[in-house]
1. Suppose Rg/Rh (Cα atoms, Kirkwood Rh) works out to 0.95; of I, II, which structure was it derived from?
2. Given structures I, II, which gives the highest value for relative contact order in percent (Cα under 8 Å, 6 or more apart)?
3. Please compute distance in nm of label points 7 Å out along Cα→Cβ at positions 48 and 104 for structures I, II and give me the label with the greatest value.
4. Using the calculated result 3.4 for distance in nm of label points 7 Å out along Cα→Cβ at positions 192 and 224, pick out the matching structure from I, II.
5. Suppose you compute helix-only ellipticity at 222 nm (-39500 (n - 2.57) for each DSSP H run of 4 or more, over all residues; to 500) for every structure in I, II: which one lands on -9000?
6. Please state which of the structures I, II yields 33 when percent of Cα pairs over 18 Å apart, for residues 40-87 alone is computed from it.
Structure I
Amino acid sequence: MAINTRGAKVLVFDIETAPILAYVWGLWENNVALNQIKSDWHIMSWAAKWVGQSEVMYMDQRHAKDISDDRTILKGIWKLLDEADIVITQNGKKFDQKKLNARFILNGMKPPSPYKHIDTRELAKKHFGFTSNKLEYMTHKLNTKYKKIKHSEFGGQELWNECLKGNIKAWKEMEKYNKHDVLATEELYEKFAPWDSSIDFNLYSNTDNVICSCGNGKFQKYGYKFTSKGKYQKYLCTSCGKITRDSTNLFSLIKRKSLRSSAA
């Protein structure tokens, strides 16, 4: 099932950051003071993809004269975010978005245009009780094409260490890893889309035809949604099973006037 964005510009993105390097005197329970920091974190790379397009865009610091000066690649991701109506990430509300905002303001950049944010980790926590809400677990259980990949030649922290040293083979692995995370996140959201009611993609359409987020335009009536003040027709998407409702209140004016709310 492909996501039908109905005219909205939807960006899936993921960033990788450098670690903070610090002087410490032990392996456990360290409380690092500011004067113990040798070098602060910065953006090492980003990957992004417009939903509905095949290209996965990417920028990194492999050829930067000063690897900590990430202004050039920040301009690239800022431009994409500024164009986006909606972004999709995995744990991006807590990490990617805030990290980018920190680097934007530290580099004297203005905020990009406001966008709506869909976070697959938040959707997982809200709707499901998976053993793990990590991208690795969920994509290996749900995705069929793009599952989160493991590091091959450079395992774990070694990949970041080697990239910081300027190892081009490590940078090539970072690029593959970063891009694949974007593809895996996009496919994971396709699985979650029927459960997600946070955004109505029809708002961005120039037509009056109702289309489900999965791209299907056929629905069947599926009972009613009742609120404290109204009754609304529900519809079931015949393709993905997502349930939506009309905005027209089916109660008569007399019925609506007869409804009372608690005075408490």
Structure II
Amino acid sequence: MSLPFAVSIATLGLVQAVLVALPQGRGAPGWARGLGGRWWAVVPAGSIVVVIGVVELESSSALWLSYLALVAVPPLAAVALGWLVHGARPGWALAAIPLFVLAWAARGALAGETAALALSGLACVTLGWLLASAVPARWLRWGVYAMATVDAVFVAADLLQGPNAVLTAATPAGGLPSLQSVHLGAAQMGFGDLFIAAVVGSLLAADGPQTPIYGGFEAHRQWVGAGLVAGLALGFDLLFFAVGTLPATVPVAAALALTWRSPREGLAQL
């Protein structure tokens, strides 16, 4: 039995919060620092523009994107399980295999959707860590804000919905799982909605052991950010009573802006 929309979309918002909390502050590899630069900050916003533009111009490209996700997501998820999430162990990387098998065998069922969601989310942790390793934090924060802005503009102008429906419907042959988008019960999210949460989590994790004061108690920015994403996403979902599509990147970007503003620092970090 499929989950009702309210439960499904609320769960996906909480998954975004989990992705903020998952990354540990692992240092950037030397090759990422060498290849990095502030211009990589355009990747979050550019990913929306490029994917939507490509699918709009050539609908068959959605199928190729589904195969790209099929090939790339499982190994990226394995890297996250083995090295990047809190408490990671190299042996955990093998868990990506049964997750993929379940996503394939139970495709269309809740168990399969959950496994596919886990794979996509974990893959986003690896991608977010790579981007946070390559881009100076200040510039990447603005890249997150730009992504949310582009997403909101595209949704408001009805430019996202059509290409996104084509991308979501693309299915690899042989009943293989569709990992280029997120399905859970009656709700859907784009891969980018998970990606932005993982980028924010990697940014906050890399911030180190600082413990700014929030409301009289101390907490690491990463945990505060995860809590804010959960609360803002659940509140934002109430707008579904009035509209059919919302930019799920907006609550994550708002949480990042709020998290980086502490009573000790004001807006200094922005």
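1. Only one of I, II returns 0.95 for Rg/Rh (Cα atoms, Kirkwood Rh), namely II.
2. Biggest value here belongs to II.
3. II
4. Corresponding structure: I.
5. It must be structure I, since only it matches.
6. Working: I: 33; II: 51.
Of the structures listed, the value fits I.
Where a number appears in this text, it was derived from the coordinates with a stated rule and is not lab data. None of these values were measured; they are calculated from a predicted model. Cβ atoms are built from the backbone, for glycine too; each structure is taken alone.
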